[in-house]
Every structure is written in C-alpha cells, then in structure tokens.
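Before anything else, here is the set of structures, which you'll find just below.
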Structure P
Amino acid sequence: MAILLFTDFGADDLYVGQVEAVLDRYAPGVRVIDLLHEAPPYNVRASAHLLAALAQGLARGHVFIGVVDPGVGSERGAVVLRADGRWYVGPDNGLFSVIAARAHAQSVWRITGHPPGVSPSFHGRDVFAPVAAAVATDDFPNENVETAGGLAVTFGADDLAEVIYVDHYGNAFTGIRARGIPHERALVAHGREIHHARVFAEVAPGAAFWYENSSGLVEIAINGGDAARSLGLAIGTPVAWR
C-alpha cells in the first residue's frame with residue numbers, strides 16, 4: 001500500500017512538503033508517491049476526469065489524497081471514498097465523483113472530526129493527510145468519520161469532451177476515453193480536423209494527430225511540436241467528433 005498525492009499545489013511550492021511531513025508523522029514508513037501536483041488549478045471537473053484516468057491503472061489498496069479544492073474553508077464537505085478497492089480522501093466537491101460513478105462497488109464516509117488547530121485554508125495538510133494516514137495504517141473507520149449514502153456533488157460517469165490537461169510538451173489530454181472509438185473518426189478542435197495515428201512516428205514531423213495515450217484518453221499531439229500552442233488549445237477547449 002502507498003499514499004498517492006494528486007493536487008494542484010504545484011511541485012515547486014511549499015505545500016507538498018508540508019503534507020508529506022504530516023504523513024510521515026501519522027504513517028511513518030508508508031510509501032508516499034507524488035502522482036501529480038500540476039492538476040488543472042481550481043478546475044475540479046477537469047481534474048476529476050484526469051484523476052479517474054490515472055487511478056484506473058494503479059494497484060488496488062492504494063490511498064489517494066486528492067486536493068483540487070477552491071472551496072476550502074467553506075461549507076463543502078470532506079469525504080473518504082472506497083471505490084473498487086482503492087481509497088480516496090479529499091473534498092466532496094466532485095473531484096472523486098467520476099471515479100465513484102464508474103465504480104462497480106463503493107462506500108463513502110464523511111469526515112466529521114478534525115485534529116485541533118486546523119487551518120481553514122489548508123485542509124490537505126490538516127484534515128486529509130491525517131485521515132489518509134489512518135486508512136493506510138488500518139486505523140479506519142474511526143471516530144472522525146461517519147458513513148454516508150454517497151457523494152454530495154457528482155459529475156456522472158460520462159466522458160468530458162474538452163481538454164483537461166496540457167503537459168510540458170504541449171500535448172493536450174481530453175476527457176474522452178479512447179477505447180472503442182473508430183480510428184477513422186476525425187477530432188475537431190477550433191474548427192480544425194485532427195486525424196488518428198497510433199504513435200508519433202506514424203506522422204510527419206510537425207503534423208497534428210490524435211491517439212490513445214498511456215492513460216487511455218484521447219490526446220492531441222504534434223510530432224516534434226507543441227500542439228497546445230500551435231492549435232490554440234487550453235484546459236477547457238471543447239472538442240467534437242466528425
């Protein structure tokens with residue numbers, strides 16, 4: 001078992017280290033994996049689809065701390081979700097709802113108790129990390145949670161036909177699962193038709209294409225180039241099939 005961190009904190013800021021220090025205090029010896037700290041900032045819906053894709057291929061039993069939480073400190077709830085053998089700890093703002101909607105089996109607990117001295121603006125460190133540590137060390141359920149019938153905010157199981165992530169190469173992930181999509185179909189973004197290729201080497205240098213990326217999502221790329229810059233793509237850019 002490991003604790004995996006998925007946040008929009010940014011890898012170069014001071015927040016990740018503080019979360020990891022709390023995990024070391026409450027769950028010493030448990031492996032911590034930085035899955036992603038560049039999730040789409042403030043964009044819960046895009047992040048929910050990205051997390052669903054990334055988590056699907058990882059081992060059961062892992063505990064995920066998910067923090068894309070623009071409503072931190074408000075009345076939004078905090079939850080623990082167990083879905084298909086994996087655990088998710090974070091805000092009840094839709095971040096885990098795509099995972100829950102696609103799961104074959106799930107259980108939900110609301111986080112009702114907090115350690116003393118909780119910062120209203122840093123629940124990732126002060127609320128989610130201690131609860132995730134409790135899950136990882138088999139001290140769960142405990143007095144800090146109560147069972148719930150489901151998540152309060154849900155986006156459903158459907159794909160999201162827009163760009164949800166842009167990596168440092170300029171490749172644009174969409175929220176569309178690629179499996180079963182005929183390769184003859186063209187993907188349209190900003191009025192431009194983009195055709196399928198299996199890998200980068202199947203198209204000429206500088207050519208745009210779509211393909212099934214390693215996370216199972218439809219991705220727009222350019223062989224040797226920056227697709228986001230060249231095609232004007234950004235998180236939230238809609239795409240469609242033709």
Structure Q
Amino acid sequence: MPGHDAARSDDSIVALHEGRSATTLTLEQDILAKNQLLAERNRGWLAGREILALNLVSSPGSGKTTLLERTIRDLRHELAIYVIEGDQATAHDAQRIRAAGGKAIQINTGTGCHLEADMLARGLDALNPAARSVLMIENVGNLVCPALFDLGERAKVVILSVTEGEDKPLKYPHMFRASEVMLLNKIDLLPYLQFDVERCIAYARQVNPDIQVFRLSSQTGEGMSAWYGWLGTQATARQIPL
C-alpha cells in the first residue's frame with residue numbers, strides 16, 4: 001500500500017541535518033512506528049466493514065473540497081460517501097460537504113500540518129460510516145508531512161491543480177510516490193495559463209511510474225467520469241454495490 005510504504009521508508013525521507021541529534025531521529029521513528037500500528041488497526045476496522053477509505057492530499061487551494069462536493073452530488077444516488085475533513089482551524093469545509101448532501105465531521109489539528117492515525121480513529125468513532133460505504137479523508141493542505149503518515153486508507157489520492165506549476169511532482173516527490181492516483185484539477189483554466197500538462201504527467205511518472213492520472217475540472221465536470229469510473233472499480237473490488 002502506498003501510504004504504508006511511505007511510512008516505512010522514513011530513513012530515506014527524514015534527512016539528518018548538521019548538528020541534529022540521534023535522539024531526535026529516534027523520536028521521529030518512534031512516532032512513525034506508533035502511527036503505523038494505529039493505522040493498521042484502522043485498516044482492519046475499515047476492512048471488516050468493507051469501507052473504501054481514500055486519503056485526499058494536496059497543497060492548499062487545489063480544489064479538494066470542490067471536488068468532493070461535486071463527487072457527492074453526482075454520485076448521491078449510487079454511492080454512500082462519508083467525509084472526514086482535516087484543517088488547522090474552522091469547520092467551513094465540513095459545512096460545505098453537509099450542504100452538498102454528504103455526512104461529514106471536522107477534525108482541527110491546531111498547529112499540526114497533517115492528520116494522524118489516532119485522529120482518524122477518533123473521527124471514525126464520531127462519524128460511524130455505514131458498512132460498504134466510501135470514506136473520503138480530506139487531509140490538511142500540505143504536500144510534505146501527510147506523505148509520511150499512513151492513516152489506514154486504501155490509497156492516497158493527490159490532487160494537483162494546473163495553477164500550481166508542473167514541477168510539483170519533482171519538488172515533493174515523496175507525496176507523489178506515496179499516491180496511487182493523481183487528479184490534475186482545474187483544467188478549464190489551461191487556456192489562461194502557461195502549464196505543460198504532458199511535462200507535469202511525465203514528472204509524476206518519473207517519481208512514480210505506476211501512478212494513475214486523471215485530468216479533470218471539478219467546476220465544469222470535464223473529465224470527472226474517469227474519476228468516477230476509478231471509484232467504481234475500487235468500490236467493486238471492496239464489494240460495495242453501486
């Protein structure tokens with residue numbers, strides 16, 4: 001599993017800077033090991049209920065919440081979708097998801113830059129998603145820390161908007177390596193930008209040759225059917241009826 005691999009490869013991800021103590025590195029390894037244990041518990045809980053859990057990761061402003069709103073509205077008669085929203089502050093995104101017809105709770109991390117497995121466990125207790133449903137975890141906007149922390153999800157889905165720059169996969173390789181899918185969002189804006197789509201996809205596959213890429217616009221709906229098709233395939237694999 002991509003998230004699991006990212007958490008296990010902390011030796012290659014956590015760099016030792018000059019003057020950094022071995023105690024600090026050991027503490028980081030201990031934190032990741034504890035998180036991984038809790039993530040496996042979450043994974044077992046989700047698998048026992050045949051819940052498809054996806055961890056949506058991106059930088060701020062990529063369009064994660066808008067993507068979720070449209071997905072919920074378009075699939076409302078086909079798929080039960082629950083959402084756990086992660087932000088440092090406010091409940092704005094959870095309110096938007098509820099307005100779109102989804103069931104959601106908000107987790108605020110304060111100064112934290114990512115969700116962790118114990119936060120997801122508490123969120124699952126509060127949200128109590130139905131068996132054979134889909135759980136979307138909208139992580140805190142950050143292309144660094146969430147790559148390290150497995151939550152127990154089936155896969156990470158990284159959202160990259162065309163307004164961010166095509167070199168993001170090279171600048172943040174661990175996130176794209178940990179993700180199974182890249183959603184290239186806001187393609188409706190391409191006529192107004194200098195963004196090389198093919199180069200961006202090539203960069204993503206340079207980092208992760210197996211990554212699946214879907215080009216879409218959550219505003220106009222262009223390309224969303226391919227994303228829905230992938231969701232349907234994953235749901236079927238978990239024996240979730242569409």
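Bear in mind these aren't lab numbers, they're just calculated from the coordinates by the rules spelled out. Just so you know, these numbers come straight off a predicted model, no measurement behind them. Cβ atoms are built from the backbone, for glycine too; each structure is taken alone.
Worth a mention:
- At a computed -12500 (helix-only ellipticity at 222 nm (-39500 (n - 2.57) for each DSSP H run of 4 or more, over all residues; to 500)), which of P, Q: Q
- Computed 16.4 for mean count of other Cβ atoms within 10 Å over residues 40-47 - originating structure among P, Q: Q
- A value of 2.2 for distance in nm of label points 7 Å out along Cα→Cβ at positions 144 and 200, calculated from one of P, Q, originates in structure Q.
- Ranked by relative contact order in percent (Cα under 8 Å, 6 or more apart), structures P, Q are topped by Q, which has the highest value.
- Which of P, Q yields 1.5 [distance in nm of label points 7 Å out along Cα→Cβ at positions 104 and 224, calculated]: Q
- Winner on mean count of other Cβ atoms within 10 Å over residues 136-143 once structures P, Q are ranked, highest first: Q
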